[in-house]
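Each reported figure results from applying straightforward, stated rules to the coordinates on display, with no laboratory input. Not measured: the values here are computed from a predicted model. Cβ atoms are built from the backbone, for glycine too; each structure is taken alone.
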Structure I
Amino acid sequence: MPRLHQPRWNSRTRHDLIIEVWEDLDCESVGARELEQIQQALRERFGDGALESPASIARTVADEGAVLRHPEVFNYDSRWRERNLTGQSLNGLNFSSLSEALESFSKIEDIRRELHTNGDKKGVEQLRLAIASTRKDCLLIARSKIVAESQRVQAKEVSKWLMVWLQSPELFSDWLDLRRRSPEFRKSFEGHIR
């Protein structure tokens, strides 16, 4: 696999840099190693604040035609998220099913309240960014042709939940309770929540 040989990248945006580095790597498929190299180039060019999640980078290169090594991408993204949410233990958060998402939202609410109580604005923003990135990941799964229909439908629903959380985290629990009671939800997801 070619090494990143350009000392300076020409791209002016994160999106363009992701594509530029991927093209420079000249690889048939993209997995953890390639994503890590793209992240390194983003960090070097734009600083730590411009870093994107592995899943977000994977989506960008997939849109340009890259073949993703999906299990490797998902595992790398999960490990990256755990390392990058400073000060918060997000172990055990899982959005792969409705039941897991419900448990995770309970934990997220505890984290959000603690951050708010402590006045940790940076932590709140990091949590928001992680939720936004997780939503993008759910949308990726919802569109995937290699994922079972049931998983795609649940991922689409969870992405809606994440969007509502991002818009109004304080009202999310009440909204979710109403959503779960709706006839549409009950009809669509009966038996999917323990």
Structure II
Amino acid sequence: MGPVVTSSDPLPPGARVLAAHDSPPLSEMLKVVNKESQNLHTEMLLRLIGQRGKGEGSVEAGHEAVREFLTRIGIQPQSWGLQDGSGLSRSDVLDPRGLVELLVAMDRHPQAAVFLDSLAIMGVDGTLKDRLRGTPAEGKVLAKTGTLRLSNALAGYATAGSGERLAFAVLVNNHTAPAREAVAAIDEIARALVGR
């Protein structure tokens, strides 16, 4: 795929704009990525991050910009091996501890409210709309799901009965049980974090 061209890039001499389209704000695009788990949007955002951060709209430049961001906020990404932007590659490797450290850092980030607002709400919307509805966890878990064949994940924040917000990551890989059982086990962990 060639470089991503943004509206702020100058046009070559003699060229003229035939059509223009303004995308929704990034804060709204993140809701589609995180609440609905829209993988194509995620892949395009990785390239946009590369374009904005490194001057090249490629996967490689996007990953380089992401690694620099992680280092800047105090996360050491050496144990992470990312091949794409969506997490669909079987070669993607994430360290759960590093993922929780990222969540903690994002909770302190100047854009924390935008990030939190982009996450699915347990029992309310997005990929978590039908999970733990009508339980004490409803509305108290903000998270991103991850699903591949034989792999399920949930990472985000749970508000405990004390009001304390807890960052968590549960990654279940190569399970031999049906996916619904893996998801049920993950949901039980979410319920335990909130408190019954």
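Output the label of whichever structure in I, II has the greatest value of volume of the Cα convex hull per residue in Å³, for residues 14-69 alone. The structure with the largest value is II. Quick check: 14.2 is what I get for mean count of other Cβ atoms within 10 Å over residues 22-29, calculated from one of I, II. Which structure matches? Only structure I yields this read-out.
Kindly point out which one of I, II the value 1.00 was derived from, the read-out being FRET efficiency 1/(1 + (r/R0)^6) of positions 78 and 134 (r between Cβ atoms, R0 = 41 Å, to 0.05). Checking each candidate, the match is I.
Looking across I, II, the calculation of helix-only ellipticity at 222 nm (-39500 (n - 2.57) for each DSSP H run of 4 or more, over all residues; to 500) that yields -22000 traces back to I. Could you figure out which one of I, II the value 23.4 for mean count of other Cβ atoms within 10 Å over residues 54-61 was computed from? Only structure I yields this read-out.
Here distance in nm of label points 7 Å out along Cα→Cβ at positions 38 and 174 is compared for structures I, II. The highest value is that of I.
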